[in-house]
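Every number here is computed from the coordinates shown, using simple stated rules; none is lab data. Just so you know, these numbers come straight off a predicted model, no measurement behind them. Cβ atoms are built from the backbone, for glycine too; each structure is taken alone.
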Structure I
Amino acid sequence: MKNDIDNQGKKSSPLLNLFLFVISVFLLLITGPLGFIYGVGYTILKKGFLGLGAYFLEIAISIDQLGNVLMQHLLNALWLKKGAYPFGNRDETISSALGRNKKLNTLNPFGNLIDQVLDAIDPNHSLNSIDQHIEPSKDILDVVTWIHLKEQRILCTRSENKKVYYIPGGKKEWEETKEEALIREIKEELNIDLIKDSLSPVGTFEGPAEGYPSGVMVRLHCFFANYGGELCPSSEIKEMVWLSYRDIKMVAETDQLIFEFLKKKNWL
C-alpha cells in the first residue's frame, strides 16, 4: 500500500481526522495500560525475564516513532538548517532522522549538540540508528541499481541533459519488488534481460538525491546479476561508459559511496 501521508490526508476531511485522533487517544489511555500489563505477563511466561528486554525495546521504538511525528515541527525548527531532511516520517525514529541529517550536514548548532550528547552515551548513536527498511516517502527515494563489473571497472550511464554519470537502474514503483523493478529498469535503459535467479544483493547506500531539492535522500539497493542479450543503450541514455575508481568524481554523490565500497572489496 502506498505510504504517502499527503495523499492519505486528501481522502478524508479534517473533522474526520480529528475524530479518529480523539478515538485513538481514548483507546490508548484505556487499553494501553491493560495491554502493557498483559504483555509483560505473557512475555515472562513465554520467554522468561530475558524476553522483557526485547519487549521493552519494541515499545521504546514505537514511542520514538510517535515522537518523531508528534514533535516534527518543533524538531525541524530547533535542530535543523533550512533545506534539511525533515522529521515526521511515521515509520522512522527521531534518532534515525537525526542520523540522516548528520550525514547531510544539515544539523544546526543545537542539533549537533544533541547528537554529541547521544554519541557520548552511545557512540555513533544517530548514524547507527538510520533505518534502511522504512517505507519510502517524498523525502526518501527508493532506487534499485545494477552493479556490473569488468576488469575492475563498473558500467555507468549518463542521461540526456545530465552532467554526472549514474550506475544503471531507477526508481522502484510501489507495487514492485526490488528485483522486479531492477529487471524492468535495466530492460528499459540497456535493452538486456537480467536473469532473475542470478540477482544477488550487494548492499544499500543512502545519500543526497542528485537533482532534487535539499533534504531529499536517495536509497540505493544494489544487486549483482547475470544477463542475456547485448548491451545497447536506449534513447533515454546519452552515453554508456566503463569507469574505474579514479573516475569517482564523475558519478553522482551517492554513487560515490558505492565506488568506495567496491574499492575496499578490491572489486574496483
Structure II
Amino acid sequence: MKKIILFLYVGLLPLIVFSQGITKVWESDSLFLKPESALYDSSKKIIYISNINGEYLAKDGNGFISRIKTNGKIETLKWVDGLDNPQGMGLYKNKLYVADINRVIQINTNTAKIEKIYKVDSAKFFNDIASDTNGDIYISDCFDNKIYKISDGKIKVWLESDILSKPNGLLCTKDNVLVLNMKNQTAFAINKLSKKSHEFFNGIDNLDGIVSDGKNGYIVSGAWQGQLFHIDSGGNKKLIIDLGKEKIITADIEYIAKDNLLIVPTLNKTVIGYQLTK
C-alpha cells in the first residue's frame, strides 16, 4: 500500500500537512452521466448514485438514480429515472429522499417507486439532503440561502439566516445540523432546537459534501478543485487527497466507516472508491 504524503511549502521548508495510507481500490465503468452524489444504504449493502445527465438546473426529465455495490460494480444503472437534476440524497428507513431543483423526491427503496413529491415553487436549487435519526429531513437551497425541513409529511423553511452563503452540504449530528457554505468557505453547526449557531471551520473552497469519519471527525470535499479534507472534532482541517492535477472533481462524497471506503462521484462518467487506513 502506497503512502501519499502531501506538502505545503513555507519559504524553502516543507511542512507535512497529512500522511495517511490512501489506495484507489476501484473505479466504476464509465456509464454514469454526471454522477453528483453517493449514499450508502447499510440495510441493503448498496450505494445510491444520483446522475444529473444534462445541463445543470434543466428540467429535462433525464436524471436518474443508480445502484452500485461496494466493490464498484454497477447493479442497476437506471434504478429510478425521469428526474430532472438529482443532487444530494438522504435516507430514512426505506425512504430515499432526492434533491431535484425545486422538488424533493421520495422513493421507496424496496419497490423503486416514487411515493411522494414535495414541490416548492419558490425554491431555486435544492442541493443536499440530510436525514435525522427521528425521520426529519433537512434540505439546502443553495441559491436562495435557506434550509428547508420535511417533518410530519410537510416541507417548510427551517432556517433563513445571514450565516448561510450558498449552503450546500448538510449532515445531521445528535444535536446539530452541520452546513457547508460554498460561497464564503465556512461551515457552521446549527442547533436543531434553538437554531443557535457557531462556526465549525473555514478556509476550504467550493465546499460540497460532508460525511462522518465514523468517529469524532468528518471528511469534506472541495468539489471543483478535486480536494478532500479531514476535519477533526475541533474543526482543524488536513488535506488528505488532491485530485486537481488529474482534473477529477470530488462532488458529494460518501464514507463507509466499517470498510474505510470513501466513495467519490466525479461529475463525469465514473465513481471512484478509495481505501483509507489511519
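Structure above, values below:
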| item | result |
| --- | --- |
| Origin of the value -14500, where helix-only ellipticity at 222 nm (-39500 (n - 2.57) for each DSSP H run of 4 or more, over all residues; to 500) was derived from one of I, II | I |
| Structure responsible for 0.95, with Rg/Rh (Cα atoms, Kirkwood Rh) calculated and labels I, II on offer | II |
| Which entry (I, II) yields the derived value 12.9 for mean count of other Cβ atoms within 10 Å over residues 152-159 | II |
| Structures I, II, by distance in nm of label points 7 Å out along Cα→Cβ at positions 24 and 48: label with the highest value | I |
